[in-house]
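Heads up, there are several structures right after this.
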Structure 1
């Protein structure tokens, strides 16, 4: 009898305090150019418009390819060709306005516009790159190798670029930072010229 009561209590507690989840799918493919795939434990699958993206998927694009996905909270992610990024974590519970997301870039460039998770008060959206992590405060930004192994350009909102060697805050659109080598600190913020900005955008722009 006591066991039944204990089980009933656990079930009620779980119903009252649901885990922050988005079922199985975190996002869907909204646009694709060339070859793109999602790699998971069971193997890889080619990606087409409308295909689901799941937590844990490793997104890969081929030469000349582009991939755009939209997450359940409205976050948009675009990957360049030769890119690889893991959806390490994505949870979103709209009824409770709670969630958490983490993306991990292995190579290539990306453009990210945060959704509702990135605008939560505790800023639970993080993008990791090989040379630094980017903490996001409801924003739009570009990242990838550009005249340096890793560069970050802020387009809207604010971000903090951090690694073991230092931290830089970007809060003015058009400002960027770069990391010249592994172990190096993010450079002081500077405004990029039009030519450099166009070079960054070209890496994530779809062909006509």
Structure 2
């Protein structure tokens, strides 16, 4: 079976993926979703990636998943372990040498102006717990250039959340076309936090990506 290695989003924690993990584990898969050292000013993006790789029981048959800001981290993990696949879930897509701070202007990001951009479709009790667990982001890591020369040469998928109010579908499609040419995103009817609003559906898509059955492979 497959090991899913998850790099969570900015200011988030591994807990956010517990429902997806449960769904995947019920099918016999292994899931690791460690808390990244996002608040530690002595750590950079490579250290964040190492946190994920060090949590792996094995580097065999690993699918790396990156959510939101995890798009800066997951490719580093995938390159380190020669992953079976890389799955990016409504994720930031970096260019070589680009800092997270610069990504917003470089991609032409604009705020949607919509209210509740993260939890609008998440069950209230999960949304409340998620907000309690929010953390800060290291200023040092935000200013460090992304260290890879290119995306890792592994099968790559992108899951586009069609009800996302933070990275809207129109914005995200433009970023994918520019930064992941040749990849057709797989669509999921959810907001930005699909791991909490649509965990079963997301787990199914992740498994399909692992098996090479999902559309949108590079």
Structure 3
């Protein structure tokens, strides 16, 4: 059984990870600004209120944890397109030294297809709309990935394609070979299923897989 902290747990992939991990019997601490508790059919989730940019909140949330799942998101809005996006890198900048101080070396971070070196795999027809709509957010996710890669942690950077709210299918592709990276569609519940399945791996392997179900 793993003892995990999910940062960004009130919605999206973070919430889905809490439910999937609790269902598998892991001890789950769900951190969000609201402090809301994700409720599932089985398992228990401990909710904790906190700000991912506040070192004190992070230190408190890390107590007794062996694995951190960083699943922050920003709401789709005009600000995401026109304004600076810094949440991902700033939160990571707070988290990494806190993990070091707490002697926690396992980090699973959710970024997305198009972050880091997966950007070169974007279909040429998709590059212009991707840059226009998601360019600022993914530039910050790229910075985030670089920080994690240089941290010395045992990490797993998860790069899902276009996300949907469909139920878990269990029939998704994990693309680890850069030659096979491509964009696609995947349910948040399937991303959570993949993450929950890695929690007891002896090592996360410092990998950066792309996850899709249907290619685009």
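Out of 1, 2, 3, choose the structure whose coordinates give relative contact order in percent (Cα under 8 Å, 6 or more apart) equal to 24 when calculated. Working through the options, I get structure 2. Structures 1, 2, 3 were shown, and Cα extents along the principal axes in Å at 72, 37, 28 was computed from 1. Could you figure out which one of 1, 2, 3 the value -9000 for helix-only ellipticity at 222 nm (-39500 (n - 2.57) for each DSSP H run of 4 or more, over all residues; to 500) was computed from? This value belongs to structure 2.
Read-outs throughout are calculated quantities, based only on the coordinates presented, and are distinct from any laboratory measurement. Not measured: the values here are computed from a predicted model.
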